[in-house]
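Got some structures for you, see below.
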Structure 1
Amino acid sequence: MIRIGVSGAAGRMGRTVIETATEREDVAVVLAIDAADVETVADKPAHDPADVPALLSTHEPDAIVDFSVPDATVSLADACADAGVPLVTGTTGMTDNQVADLKAASEDVPILKAANFARGIQALLETVRAAACALPGYDVELTETHHNRKQDAPSGTATTILDALAEERDFEETYGREGMQPRQEGEVGVHVRRAGDVRGEHEIMFAGNDEVLTLTHRAEDRGVFAAGALDAAVWLDGRDQGLYTFGDVIEG
């Protein structure tokens, strides 16, 4: 069993990670961290992120699972690097500079960064690459839907799908369309919807040659992501320093 700290513990994903961990025998949550003014989260004492360096020393987690905000994640990564504690983060919306900071921290400690911890998304990414290769010249449209409280758009998963597509073809993203805006060659339309309590849905469409191929992934429960993040923490334990992805976990 490995000892886990959870950053962003009071958020929807943080709470789900803690709840999911209680159902497993390979992990135990020993530390909850959140900037919110709360005393406990899922029966765990909540600690201020400003105290992370000392908390890593006193609680001695084997890994931290983080679903917070970009600035907090970067600070956490620095503290983990100093303490030698592996970090798994699902925080999205990072700038290029923040990603670079994360990479710098990974030179001292193993860090796994993923926009999505659903195993089905990994299968989708492989299928997107295969479809892009098999269907050259087909038009591509990407639509993603999330709950009405999600802040970053498009989602980190949508960006990851676009990255997978870019491995097989060159294109320019167009974010929504309005007025007289005919489709341009080499264009991929990206459409964002925010409504209700949708956990996450991503659809990529290939259309051409009088046919349409639609690939869709829908998460029915946040527990899917929490389970994947915990799997990642277990997998990361004992790894060499470096920056990893959830695809590395799936590949073993």
Structure 2
Amino acid sequence: MDQIEQLRDMIGSATRIVAFTGAGISTESGIPDFRSPGGIWTRYKPIYFDDFMSSEEMRRESWRRKFATDETMLKAEPNAGHRALAKLVEQGRMSAIITQNVDGLHQRSGVPESKVIELHGNSTYASCLDCGHRYELDAIRRAFLGSGKLPICVKCDGIVKTATISFGQAMPEIQMARAQDETTACDLFIVLGSSLVVYPAAGFPRIAKRRGAKLVIVNRDATDQDDTADMVIHAEIGSTMSRAIGVN
């Protein structure tokens, strides 16, 4: 029995599946992995949250980078990997998708918002850091590129930022708690496209394994948790998951 058949059997016998997705699933949609050689984080020094808050210059640079790199993200479409997970959610087999990605592609593939747990936020909209009011990016983009105007909340005059978690910013408590609950309740935990180096998020596969779940890792490169997994597949995510659940 080859690995795809084994994975198909594991999915078929599981009663509650959780996926944990990282940059590798989105690179198959053409979104660069920021951490890879030549990625944005190797070309730019990261802007830490405290600097964003204290410096108008850093806020301006943050928005400049955002709009300079946005075109690739906006053109990206969900791929076969996203669609395979959406099918498992639709079938009631997958209870949640925990993601480190900020591109919103899981939602665009048809997964209900309530089933996606975004540990690092979402870059497709912005929000006020004081009152939480949501802002769409088009108006912010026009004002910033047109006159250099930085977004300020119309509700409370607070600072508006993309709805992502920056370096040095606290992880979202509600999402982390939801991820913890889903991880401890599942019987199959599938890691897709994560190098499993960013903590505390990378701790969830270990928690799932300790609680008795089967652990599968599908990733192009080896990870530090391969030796604890029940199955490791070094292959493309889209074709692997499509074949495993029998969809095109």
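Derivation of every value follows stated rules applied to the coordinates shown; laboratory data play no part. Fair warning: this is a prediction, and the values are worked out from it, not measured in the lab. Cβ atoms are built from the backbone, for glycine too; each structure is taken alone.
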Q. When you work out distance in nm of label points 7 Å out along Cα→Cβ at positions 28 and 92 for each of the structures 1, 2, which one comes out largest?
A. 1
Q: Looking at distance in nm of label points 7 Å out along Cα→Cβ at positions 4 and 164, point out which structure of 1, 2 has the largest value.
A: 2
Q | Origin of the derived value 25 (relative contact order in percent (Cα under 8 Å, 6 or more apart); candidates 1, 2) | A | 2
Q | distance in nm of label points 7 Å out along Cα→Cβ at positions 108 and 196 derived as 2.9 - corresponding label from 1, 2 | A | 2
(Q) Quick check on the output: 20.6 is mean count of other Cβ atoms within 10 Å over residues 84-91, derived from one of 1, 2. Which one produced it? (A) 2
